[in-house]
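Q: So, here's a batch of structures to check.
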Structure 1
Amino acid sequence: MDKFIIEKTIKKIQGRSIFLIGMMGCGKSQTGPILARLLSYKYIDLDTLIERLANKTINQIFIDSGEEEFRELETNCLKETIKIPSLVISTGGGIVTTPQNWGILRQGIIIWLDVDKNITIKRLKDDIENRPLLQKGNLSNLYNNILESRKNLHSQADLKIEINNENVEEVSEKIIYALYKKINY
């Protein structure tokens, strides 16, 4: 990737944090560290942070306390991350469902990783035990229902990155090019 584009992008975004949003399984947690490295940012996976603070897995939080308690933890952690500049933050798929979170997300740059649903469903098949919202029913139907309920929320992102079969390095570069293009117009 062209160093000039990276350097100019870093200079233009001036330490604003970048929030990766999108459906579960779209690759936020895999893309985030690569993007952070390319931008010389730090990286936080919000779900991992929540698990460390709660000393439980996301799945266990859902079982023990329910989705509402999880969403509250998620919002509290999000509030803390925005205090730190120059972060790439991979969010959980449902972060967009809490209206209060949008005020926090808007303080940074919101990037929607939009992956073809067939690719995502294929990825999720082996990870259902870690996805509480996908455990009660047909994976494809559950996923499609969640996708439809969040599509309008995702579309409020600053940038939409369409992903097909690119690897995480290519997706990260695609994000930087999109940022560069947007800030130079």
Structure 2
Amino acid sequence: MKKKKKTKPAPKKRNTSANSDKVLREHLVYLLKGGGAHVHFMDAVEGFPEAKRGAFIAELPHTGWQLLEHCRIAQWDILEFSRNPKHVSPGFPEGYWPKTPGPPDAAAWDKSVEAFQRDLDEIVGLVKSLKTDLCAKITHGDGQTILREALLLADHNAYHLGQLVDLRRAMGAWPQQ
């Protein structure tokens, strides 16, 4: 009786460059949209009590309005820097924070929420686009790439949306309490 030859398992397929690029883009989109350990934007802002949007809470440095507007302004700036060579960023830090602790009215809050979501969709579109070389230096920058800007934005949003959740918890206005 002849012994059967043992066959080696087929080698695992390595990721091709195109597949790695696709996976990287998917991970970035997941991160930007609040995936994993990050809070989703709408979870942080939806149902925020209108009467408390400009309220300070002891031991916390910002109001809900300040955090929302700061996230919106910073995200808009990162988006515009990433795609527009003529973009001029606001002065730092004063240009990145609203002038008042509270919104002038409910419509201003809603407008800020909508602008944040629209700009986030634009950034996600930029990351998803195969025309975007994530690792190419932005021509009008100082070595930044779209990859770096997307990671910067995800970190920035995660930090300040976490502050917004803390603020809501301190107010007793977090739905998961």
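Q: Once distance in nm of label points 7 Å out along Cα→Cβ at positions 45 and 165 is calculated for all of 1, 2, which comes out largest?
A: Comparing 1, 2, the top value of distance in nm of label points 7 Å out along Cα→Cβ at positions 45 and 165 belongs to 1.
Q: Between structures 1, 2, where is mean count of other Cβ atoms within 10 Å over residues 29-36 highest?
A: The structure with the largest value is 1.
Q: Using distance in nm of label points 7 Å out along Cα→Cβ at positions 37 and 149 as the calculated read-out, with 2.7 as its value, let me know the right label among 1, 2.
A: 2
Q: One of 1, 2 was used to compute semi-axes √(5λ) of the Cα gyration tensor in Å, and the result was 27, 19, 14. Which label is that?
A: 1
Q: Then there is this: Out of 1, 2, which has the highest value for relative contact order in percent (Cα under 8 Å, 6 or more apart)?
A: Top value of relative contact order in percent (Cα under 8 Å, 6 or more apart), among 1, 2, belongs to structure 1.
Laboratory data are not the source of any read-out in this text; all were calculated from the coordinates shown. Small disclaimer: the values here were computed from a predicted structure and weren't measured. Cβ atoms are built from the backbone, for glycine too; each structure is taken alone.
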